[in-house]
1. Given a value of 3.5 for distance in nm of label points 7 Å out along Cα→Cβ at positions 25 and 105, calculated from one of P, Q, which structure does it belong to?
2. Tell me which structure, out of P, Q, gives -9500 once helix-only ellipticity at 222 nm (-39500 (n - 2.57) for each DSSP H run of 4 or more, over all residues; to 500) is calculated.
3. Quick check: 99 is what I get for volume of the Cα convex hull per residue in Å³, for residues 81-168 alone, calculated from one of P, Q. Which structure matches?
4. Hey, mean count of other Cβ atoms within 10 Å over residues 113-120 derived from one of P, Q reads 21.4; which structure?
5. Supply the structure label, taken from P, Q, corresponding to semi-axes √(5λ) of the Cα gyration tensor in Å, for residues 41-96 alone with the calculated value 27, 13, 7.
6. Please state which of the structures P, Q yields 47, 38, 31 when Cα extents along the principal axes in Å is computed from it.
7. Given a value of 21 for relative contact order in percent (Cα under 8 Å, 6 or more apart), calculated from one of P, Q, which structure does it belong to?
Structure P
Amino acid sequence: MNICVFCSAADLDDRYVVPARRFAELIGKGGHALVWGGSDTGLMKVMADGVQEAGGKLIGISVEFLAHKARAGADEMVVTKDLAERKAEMLARADAIVIMVGGTGTLDEATEILELRKHGLHSKPVVLLNTAGFYDGLHEQFRRMEDEGFLPLPLTDLVFFAADGVGALAYLEEKAGFTGAAAVPPPGGPAR
């Protein structure tokens, strides 16, 4: 499965780095490919390192103005002309999407993916990886949107909130019908 991960290119605290490294190892050991922004910095580097070291494939999608930060040694590296083309290429190459901790760029990517999903323009499973409660506020906002009628479909059909990488990968493998030996047990439910 090609798992697209949107995350920060910033250097972050260990409370985000350590779980990201564990998640990356699960992706690689599970025989999955990482589709990511192609950068060799910050959390993007942590993810690429972990997946590659665990035997997974790397598919980088960079953008012209960041090409100088692209990871050497990826299995494949595509350089797009702008951020919109980059997001579209990442989505096209993905079987599933995981949104990890990040700043405004990651939030932009997340909301665009969810808007496309809301309108039925893609049906790939989407997970918000809620490491250290990073997305608790967003989860609460989404619940309010659902309760007040702003979402045309149930929140659980739009996005799955996972507390950790094990839950995220289990959800994705279940949705994709993955039956490989490396599959992890089903998640216990959405994270708070």
Structure Q
Amino acid sequence: MKLVLATRNAHKVREMSALLAGHDVAPLPDEVDLPPEDGETFAENALGKARAAAAALGVPVIADDSGICVPALGGAPGIRSARWAGERATDADNLEKLRDSAPAAAELEYVCVLAFVDPAADVEETFEGRCRGLMADWPRGEGGFGYDPVFVPLDEHSGRTMAELTTREKDSISHRGRAARLFLAWLASR
């Protein structure tokens, strides 16, 4: 199936293309405007992007909204993960704010909601994946992006951060990998 991924984030395009191997995942064309991520939930934001892109293009679209939630911070940064340190914040800025805000070895949870919208079939579905972990004492690893250098997944027993895992290892336990597998299982059952 050919799918447009409603994002301009090159990391997400590469990651989702690998997770949805066997499907043709195309990046969002430059001329398509996406709505602001102003929903109250990951699902609202993902569906908003998928609906807007599907309406503009008339083809099946997938979009995700994802982030990191810290129970000790009341669930923050949550849906504001990409902009937590400010609208123009870099991954390094957001990571520094997390390290300054959360207690040592804080519990963390990555959340991803993948939304699928097919305007021709009038279908909308969402798929949620989660990955629990702990915050590392210091950033480690060169892989991944975002908060990966301090996220030690509980599913990975070596104590490595997401940024220290191979792509295959990360995809097998990540929030985005879990949401993608739910989506693929749903597609296969249709």
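1. Values: P: 2.7; Q: 3.5.
This figure was derived from Q.
2. Details: P: -13000; Q: -9500.
Matching structure: Q.
3. Details: P: 99; Q: 127.
Label of the source structure: P.
4. Values: P: 15.2; Q: 21.4.
Corresponding structure: Q.
5. Values: P: 19, 14, 9; Q: 27, 13, 7.
Label of the source structure: Q.
6. Details: P: 47, 38, 31; Q: 49, 32, 25.
The structure behind it is P.
7. Working: P: 21; Q: 18.
Computed on structure P.
Coordinate-derived values only; no laboratory data. These numbers come from a predicted model, not from an experiment. Cβ atoms are built from the backbone, for glycine too; each structure is taken alone.
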